[in-house]
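The following blocks contain the structures, represented as structure tokens.
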Structure I
Amino acid sequence: MDIICTNCGEPWDMDYVRHEAKEEFCRQGALIVACPCCQGKQQLLTPELQDYLSTVRTIATILADDMDGLAVTLKDGNLI
């Protein structure tokens, strides 16, 4: 299952984030703050994408370290 980078909107497989390339991601628990696609780059996001990423950020913050819960919530809520 995927989780979303809340800086650029790129979806990432949670097992990849958690195990294979964890040092490539800037994270706060389940929240991906920056990923290999966007680290150090300025993002030009549409207002719609900004709203979407804000929603994902809020959910990830509430779920803290529960990456599995975030992935399920995004999938079940049709947010991914």
Structure II
Amino acid sequence: MKIEIITPEKKVYEGDIRSLKVPGKKGAFQVLKDHAAIVSTLIEGTVTVTDMNHRDSEFEIRGGVVEVRHNTIILLADSVT
């Protein structure tokens, strides 16, 4: 899967990944390869990206939106720390 994590100021992360965990407004969820198309609002919390080498990167977000479609993920975060 390909992912872009973007804030209003800059692109925070881009690359090929194995999985993504996000704090959805109705509960946290994980995205794996061939996930159904979805658009979800996000709340403040931790986003965990697992890359192709099984290494995790964590980002603290202040909310946002994630779109998953055809193994492409775009995460628009209000801010990332």
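The numbers here are math on the coordinates, done by the rules we state, and not lab data. Note that the structure is a prediction, hence the values are computed from the model and not measured. Cβ atoms are built from the backbone, for glycine too; each structure is taken alone.
The table that follows gives values for the structure above.
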item	result
Read-out helix-only ellipticity at 222 nm (-39500 (n - 2.57) for each DSSP H run of 4 or more, over all residues; to 500), computed value -11000, structure in I, II	I
Read-out mean count of other Cβ atoms within 10 Å over residues 7-14, computed value 16.8, structure in I, II	I
Which of I, II yields 32 [relative contact order in percent (Cα under 8 Å, 6 or more apart), calculated]	II
Entry that produces 11.9 once mean count of other Cβ atoms within 10 Å over residues 31-38 is calculated, selected from I, II	II
Mean count of other Cβ atoms within 10 Å over residues 23-30 - highest-scoring structure of I, II	I
Structure responsible for 11.2, 30, with Rg and Dmax of the Cα atoms in Å calculated and labels I, II on offer	II
Label whose coordinates, when FRET efficiency 1/(1 + (r/R0)^6) of positions 15 and 63 (r between Cβ atoms, R0 = 25 Å, to 0.05) is calculated, return 0.65 (choices I, II)	II
